[in-house]
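Take a look at the structures listed below.
What follows is calculated from the coordinates using simple rules that are stated; it is not laboratory data. These numbers were taken from a predicted model, which means no experiment stands behind them. Cβ atoms are built from the backbone, for glycine too; each structure is taken alone.
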Structure 1
Amino acid sequence: MYFASDNAGPAHPRVIEALAAANDGYAMPYGVDASMERVRDRLREIFEAPEASVHLVATGTAANALALACMTRPWETVFCTRMAHIEEDECGAPEFYTGGAKLTLVDAPDGMMTPDTLAAAVDPLMGRAVHNVQPGPVSLTTVTERGSVYPLDRIAAVADAARARGLKVHLDGARFANACAALGCTPAELSWRAGIDALSFGGTKNGLLGVEAVIFFDPAVAREFELRRKRGGHLFSKHRYLSAQMEAYLADDLWLTMARSANAACARLVAGLSRLDHVTLLHPADANIVFCRFPRALHRRAHEAGAAFYSLDPIEGEGDARARLVCDWSASDENTDRFLSLLA
C-alpha cells in the first residue's frame with residue numbers, strides 16, 4: 001500500500017540486469033561510452049528528431065535547471081505555474097544555474113497554464129526599460145503537479161502564445177512517459193510538434209535508479225549544455241551506468257510499458273475512490289497521481305495499517321484532510337484493493 005511517490009518504487013529488473021552487464025570490463029568515461037551513442041540514436045528515433053541533442057544527468061533538478069540555464073539570461077524571468085517543481089521543490093536551483101534569473105508565477109487551473117494566464121503574466125513585462133526584469137522562457141510540466149495532463153492542443157496553444165512573444169518553451173517531463181501513455185500520442189506530438197524547444201525526459205520516477213535525459217530540439221544548444229553540465233558538477237565520469245539505465249528503459253518501449261502499468265493502477269484507485277461518498281477528488285487524475293479529500297479518521301486508520309501516502313493537512317481531530325496518492329509501475333491490484341477497503 002505504497003502511494004507516497006513513484007520515486008520510492010523499485011527499479012525494473014531489466015534495468016538492474018543492464019547495469020550488471022555494463023559493469024563488465026572497461027568503457028570510456030564522461031559520456032563517450034558506446035552505449036551513450038545508442039541511447040542518443042534511439043531517442044532521436046523515438047522523437048522523430050534526427051538533429052536533436054541528447055544529454056544525460058542523474059536528477060530531475062539537474063535536468064530542469066541546466067536546461068533552463070541554456071535558455072535564460074540572468075536578467076530574464078522564467079514563467080512557470082505556481083505549483084511547478086522548479087518553484088516549489090528545487091531549492092532555488094534554476095535561479096542558481098541561470099545566474100540569478102527570476103521565476104514569475106502564472107495562474108494555472110488544475111495545474112495547467114492557459115494562453116490567457118500566460119499572456120497576463122508576460123505582457124506587462126514586454127518592452128520594459130532596462131530597470132526591469134525581461135521576459136524569458138516558459139516552463140510547463142506534464143504530468144502536472146496536480147495530476148492533470150495537458151491536452152495536446154492546450155500545450156500547442158500555450159507554446160504559440162509564447163512564440164508570438166519571442167519566448168522559448170521548456171517542458172518538465174519528469175512523468176513524460178505517463179503523459180504519453182495517458183494521451184495515446186507519440187513523443188514527437190507531445191514535444192517539438194507542439195512547440196516545445198527543450199525537454200527534461202524523466203526516468204527516475206518510472207522504474208530507473210536515477211537518470212534523466214535532456215533533449216534540445218535545436219542542436220545549437222548542445223555545446224553550451226555540455227559546458228554547463230561539467231561546470232555544474234553533473235557530468236558523471238562513469239557515465240556508462242547512466243547510459244545503461246536509459247538504454248534498457250528505451251528497449252522494446254519498456255518506458256511506455258511501465259507508464260501504462262502505473263496509469264492503470266491509478267485508474268483502478270480512482271475508480272474505487274469514486275465509489276466512496278466520503279471521498280472527494282480534487283483535480284483530474286489523468287495519469288498516475290490522485291489528489292483527494294477524506295475524513296481525518298480514515299487518514300489515521302490507513303497510516304496505522306501501514307499505508308504510505310502524503311496527508312497534506314494535519315490529521316488529528318475531526319473533519320476532512322487532503323491526500324496525495326501516487327502509483328508507480330510496480331503497484332499491485334491486491335494492495336490497491338486493500339487500501340480502498342481501509343477507506344471504505
Structure 2
Amino acid sequence: MEIDAVVIGAGQAGLSSAYFLRHFGLTDFVVLDANATPGGAWRHRSPTLSMAEVHGIFDLPGFPFDPADRRESDPAADAVSDYFAAYERRMGLRVIRPVAVQSVRREPDRLVVSDGTTEWVARAVINATGTWTRPHWPYYPGAAEFQGRQLHYADYRGPEEFAGKRVVVVGGGNSAVHALSDLAGVAAQTVWVTRRPPVFRDGEFTPDTGRSVVAEVDARVRAGLPPQSVVSVTGLGYTTVVREALAKDALHRLPMFARITAYGVEWADGTSAEADVILWCTGFRAALDHLAPLKLREPGGGIRMDGTRVLAEPRLHLVGYGPSASTVGANRAGRAAARQIRDLLRTPEAAATV
C-alpha cells in the first residue's frame with residue numbers, strides 16, 4: 001500500500017503527530033497501533049494509580065481533557081484511555097489496530113513499514129512507539145538463583161498480591177515511589193534501594209525548568225548518545241504520590257545491593273535482607289527494535305537527531321524519544337515533525353533542505 005506518511009504508535013506522541021499532519025494539509029497517512037484498543041501506554045498502567053496521583057493529564061491538541069468528567073479515585077489508566085478513544089473519534093483519525101510493526105526498511109525513494117503480513121510504502125514515517133514495551137531489567141550477580149518472584153513495574157497491578165510479603169523495590173523514580181506508597185501497610189516489609197541518593201525537588205516544575213531539562217536531553221541525542229531518564233535530570237518533585245509515601249513513612253532509601261542471593265539481596269559489606277519479591281522500577285528504553293534494518297545507531301549507542309529528524313534517515317522522525325519523551329514535549333514535537341514532513345513532501349527541492 002503506497003501512502004504519503006505512516007505514524008507508528010497511537011499514544012500521546014502518535015496522536016499529536018497525526019493531528020498536526022492533518023493540520024498541515026496532509027490526508028494520505030495512517031496511524032498503526034500495536035494495542036487492541038486506544039490508550040497507548042496508559043492502558044497498561046497499574047489500576048491503583050488514580051487520577052489524584054498523576055501529575056495531570058496533558059491535553060492533546062484541539063481537544064482538551066476535562067477533569068470534571070472523572071473522579072479523583074478513578075484509575076488513570078481508564079480515564080486516559082477513554083480520553084484517547086474520544087480523541088480518535090472526535091478527530092476522525094484513521095488508526096489501524098492491532099498492528100505490531102516488525103520492521104522499517106529503506107527503498108530508494110520510500111520507507112517500507114511491515115508487520116510481517118502487510119506493507120505500507122511511505123514517503124515519510126513518524127515513529128512514536130514510546131518505551132512501555134521495553135522495560136529495563138539491569139543485571140546483578142545471582143539474579144538467576146533467586147527463589148522468589150521478580151517483576152518489573154510494567155507488570156505491577158497493585159499491592160494486594162504482595163500482602164505479607166517482603167519486597168525489595170529497586171529504582172529512584174516516581175514508579176518506585178508509587179509502589180512503595182501502595183505497599184506500605186500491606187507488605188510485611190519493604191526495602192527501597194537506588195543507585196544514587198534520591199533528590200527531592202522543591203518548588204514548582206516551571207516552563208523554564210522544563211526547557212532546561214529538554215535542552216539537556218537534546219544535547220545528548222544530538223551527540224548520538226542514549227537519552228537520560230527524566231528523573232535523573234529533574235529529581236523527584238513533591239507530587240501527590242511522593243507526599244503520600246512520605247506521610248506513610250515509606251521512603252527509607254538504602255544504597256544499591258551488590259548481588260542477589262537465593263533468598264534476598266546482599267550488599268558489598270556483607271549485610272543482607274531477605275526477600276520474597278524483587279520489584280524492578282528501573283525504567284524503560286525506547287522501543288526501536290523495528291528500526292534496526294535502517295542501521296541508525298551511533299557508536300555511542302544513541303541515534304543522532306536534529307529535533308525530531310533522524311540525521312541518518314531524513315524521512316524518519318522520532319517523536320516521544322529523547323527531548324520529546326515527556327507528554328509535555330510530545331505535542332510540540334508532533335507539530336515540528338508534521339511541519340517538516342509537509343515540507344519534505346512538497347517538492348524534491350524542499351526535501352533536500354529539510
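Here is how the numbers come out for the structure above:
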quantity: Given -11500 for helix-only ellipticity at 222 nm (-39500 (n - 2.57) for each DSSP H run of 4 or more, over all residues; to 500), calculated: source structure among 1, 2; calculated: 1
quantity: Kirkwood radius over Cα pairs in Å, for residues 73-192 alone - highest-scoring structure of 1, 2; calculated: 2
quantity: Entry that produces 0.80 once FRET efficiency 1/(1 + (r/R0)^6) of positions 9 and 297 (r between Cβ atoms, R0 = 25 Å, to 0.05) is calculated, selected from 1, 2; calculated: 2
quantity: For Rg/Rh (Cα atoms, Kirkwood Rh), for residues 265-320 alone computed as 1.28, the structure of 1, 2 it came from; calculated: 2
